[in-house]
Each structure stands twice: as structure tokens, then as C-alpha cells.
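Colleague: Presented below are the structures under discussion, each in the form of C-alpha cells.
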Structure P
Amino acid sequence: MRTLGLTLALMLGVGAAIVYVLSERRLGRRYPVPAPSVSARTDSVALARGQHLYRTITCATCHAADGGGAIYADEGSIGIMAGPNLTSGRGGVAPLRSDADWARAIRHGVRQDSTSLIVMPSEVFTHLSDADLSALLGWLRHLPPVDRELPSSRFRWLGRALLAAGRLNILVAPKTPPEANRAGVTQAPTADYGRYLADISGCHGCHGYGLSGGTVAGPPGLPPASNLTPAGLSGWTAARFADVMRTGRRTDGSTLDEFMPWKEFRHMTDDDLMALWLYLQSVPARPFGGK
């Protein structure tokens, strides 16, 4: 019996060591990317645009409205996810980050040492135009200092095991395209600008690139994403769409799941929401979940 116990302990130890080595290999992989030639703009127009982007493209979801950071997920044995404090206050990273560091994190999902960030929607933010990225950097530089110290995002034992087995697709850099369309789009209530907003806001990530909805990758129990094509929005009007985006309530009185970031999207302007509506009306009609 004692021998069996020692054998099991040895096997567990070896297994744990293998999990650690494999997960460290994934976490330590480097993704060299050139520093984007983008710097912060802090003129009044850029700051207004940067603040608007920060509030509407879900930055505040993970880093808090004041930029002081937040723990946004503690998944027990899987790990803890925290958006760092982006300000110059106690616990903040602003004094340690150059514009290039921030641009690489936002656009490519990599840290200063070129390893991948854990949770950062860079596969979406990579589509930010240079002008919008410069404005967002300017707003980050403008944030008042917030004293808030937070733990770093990290995996616990089950998270490391899933990562080692390739079952946790949560590292950002490998799924961020190295090239993307970053051409500037005129801010106007047009379908072209609506597509740009959909690209940088992550609409395609949950509703699919055809926007027909279906199963969403995320926490257990998430409802399926809605069909946003003309087939799914049949009978809707632009006014109804804007009201749902602003209030988070459907016409039957039910509330949208908070995984849908309507609390951020409600800060969109009337022109933003009209542009999104026009874009959604321009895509091919598809049945729910259809390609």
C-alpha cells in the first residue's frame, strides 16, 4: 500500500511538472512585432475622441471607468483575470509604459517582453485606425491618477492544465492577425462607418462574421448571440435598435445578458448607432446561425 501511495504521488508530481513546463512554454512564447509608429495626441479634439472610444469599445469593462483597473473574473481553480490600473497613481502602469508599449499591447496583444497578454481584445482593436489609436493613447495619458493596487492576471492549477492541453484559447497574441485594415473612416451615419464600429467593438466575435448569431464562447450558461442580419432584425426600426442598445431592455421587457456590453455601447452617439444600424441592414440576410 505504501509503495502504491508513493507511486501515485510520484505520478502526480511528474504530471504536475509536465503541466507546468508545457504551460510555461506557452506563456513564455514571444511574438516579436514592430513598434507601431503611433504616438499619443492630446489636443482637445483627440482627447474627446479618445474618451469616447474608451467608454464605448469596452475598455472600461476591464479597466474600470476611471482607468484604475478592476478584477473582472475570478474563476477559482482556472485563474484570476484583472485589468491593470492604467493611470499614474499607486499601482498604475502608466509611468512604466511608452506610447509604443501601449500601442503594441492594444494592437498586437503583447507585453513589453513580447509575450502574449492573457485577455485583451487585440484581435478586435487591431482594426483601430492610426488616428483613433493616437486619440485613445492620448486619453490614457490624460487619465487622472487613481491609487488602486491589483493582482496580475494569472492561471491556477486547472487553468494551467487546460492551457498545457491546448484547451484554453485565451492567449491573445496568437489569435491577433498581424495585418488588418486600419484605414481611417469618416465618422458619419453611414454603413461604412458602422462596419468600422462593428470591427473595433467586437460585434463579429460574438455574433459571427456573418452576424447571424449562435453559440458564444465564454462563461457557462451564456445565451446564444442574436441574429443581427436583416432576417433576424425583421420588423425592427432604427429607433427600436437604438433604444435596446441604450437601455439593455428588449421590447418584451427582458434584459440583455451583461456579456453583451450594452452598458458601454449606450454611450455611443446617435450617429454611431445609426451607422451600426445601416451596416447591419446592409449585410446579407441569413437564418439564425447560418454561414
Structure Q
Amino acid sequence: MLETQRTQAPFTPGSESGDGTSTPPPKVGWLEERLQLSALQEKYGRKAFPVHSTFFLGEMAAISFGILVLTGIYLGLIYTPSISEITVAGQKLPEAFASVQLIESIPAANLIRNVHHWAAHVMIATLLLHAFRVFFTGTYRKPRELTWVLGVVLLDLTLAAGFVGYALPWDAFSVTATGIGFGLARSIPLIGQLLADLFFGGAFPSLGSLPRLYTIHVVVIPLSILGVLSLHLLLVLKQKHSMPGYAKKLAEPGHVLGISLWPYHALLAGQLVLA
């Protein structure tokens, strides 16, 4: 004879209890009611991140990019991307160079410019070290080939941002170095002339060179980095994080050994921001 199992509806808060009284529903916060943050925490906040010094290099590069954007916005309010000559204290100077001198004469602005300068160095250095770690540990292999390619594109974009940013002060050093880059770009077979036209607007130096380089530096490349970085991080979340050697030995099959994204990993990342 087939047996049927009777199921009883589970008790939910707010329903009547056995003695006929009702239990009030739990209070839900304003943000939780609208954004369901607990579900977001359950899905992404518990993502495991390995704890190893070399596994923070990519995050240091991302933090540096954020610092570059914030400091660059401030510097852009003072900087003038023009090579037209103006007279400052009886001396004729390119307007761009005069605006850089103005930045250097303001203590807070000069500090922010130096932070911008060194954040660019830190971003390039950490990206290179991050690429070395991924390459020599073999984590660029299947299924992370696309993640590796996007990382290489990020490194190329960062180097390009540094190159065009070096031209912005428009002093003797920057004009000479950018002119060398212009010559190198034109010497590339097949695509050299196209690259020179895209980056420099034809001949260099010309009246249109600096505004074009400035636009590339503050709009084109940052938006490109933001898009590629977002895809890179999305793939890392999708494919799970790679692990250092000690974690591979201890982790269960198909699982990542590490600390949760929130709050433990976020606290470590916050310390990196302050550093």
C-alpha cells in the first residue's frame, strides 16, 4: 500500500502560534527593504579570497587607479591644456606649463600632484608584479586565458596613460620625450602613421597636440581602463579566485580557501587604501 506523507506548512513570523497569539514580523531596515542587501551579501560577500601578500598586488593596482582618478579630477580644475604663450612675471611661457607652476605654488595642490605622480608609478609596478605572479604560477592557463588577456590589455592601457600624461606639463623634458614617442610610433610598420594621427593629430608638436593628448589622458584611457578592469574582476568572481600553494593543499576539491570578501577582506583592502 502506498503511504502518503502529510506536510505541515512551516511557521512564519507574524502567524498565529499555538496559543492563538500572533508574533510580530521582524523589523526590516530601510535599505534592506528596498535593496535586499542580505541577498547580495549571501551571494557575493561570502566569496573567498586567499590570504597571501602577492595576491594583493592586483588590488593595489586597482586602488592606485582610484587614487589617480580622484587626484586627476582635482588637478584638471587647475591645469590648462594649451600651448599658447602667456606672460607670467614678465616671462613668456606656454599656458600649460604656467598652470603646472601654479599647481606647484599651492601647497595642497602640489601635494595632490605628487600623490598623482607616485600613484601612477605604484599602479605600473604592481601591475607588472601581478602579471609576473600570474605567469610564473601558471594561473593564466585554462580556464583563465581571457582573464590573462584582459590583464595584459590593462597593463598596456596603463603604460599608454603614463606616456600621454608625461607630456602634459609641456616643459623641455616632456616635449622631448613625447617627440621621441611620436617618432617611434611613426616607425611602426603598417599602423605607425595611423597611431601617430590618432595620438598626436598629425605633426608633433602642433597646436592640436596637447589638447588631444589631454583628452586621451583624462577621458579615453580612464574609461577604457574602467571597462576592462570591470570585465577582469567579473571574470575573477565568475571563475573563482586562484590559490597559493599552501591553500591548494588544504582546500577541499572545488572550493577556495581564504577569508570572506565582507568584512574581513574589505578590512585588509581598507588598510591598503590608507597605506
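No lab work stands behind these numbers, since they all come straight from the coordinates. Predicted model only: the values in this text are computed from it and were never measured. Cβ atoms are built from the backbone, for glycine too; each structure is taken alone.
Colleague: To test your reading of the models, identify which of P, Q gives 1.02 for Rg/Rh (Cα atoms, Kirkwood Rh) when calculated.
Modeller: The read-out was computed on structure P.
Colleague: A further question follows. When helix-only ellipticity at 222 nm (-39500 (n - 2.57) for each DSSP H run of 4 or more, over all residues; to 500) is computed for each of P, Q, which one produces -12500?
Modeller: It was calculated from structure P.
Colleague: For structures P, Q, calculate relative contact order in percent (Cα under 8 Å, 6 or more apart) and state which one comes out highest. Mind showing how you got there, number by number?
Modeller: Values: P: 20; Q: 25.
Evaluating relative contact order in percent (Cα under 8 Å, 6 or more apart) on every structure, the highest lands on Q.
Colleague: 0.25 is what came out when FRET efficiency 1/(1 + (r/R0)^6) of positions 38 and 230 (r between Cβ atoms, R0 = 30 Å, to 0.05) was calculated for one structure; which of P, Q is it?
Modeller: This value belongs to structure P.
Colleague: Suppose you compute mean count of other Cβ atoms within 10 Å over residues 94-101 for every structure in P, Q: which one lands on 14.6?
Modeller: Derived from P, not from the others.
Colleague: Can you say which of P, Q returns 0.20 when FRET efficiency 1/(1 + (r/R0)^6) of positions 30 and 262 (r between Cβ atoms, R0 = 30 Å, to 0.05) is computed?
Modeller: Working: P: 0.20; Q: 0.95.
Derived from P, not from the others.
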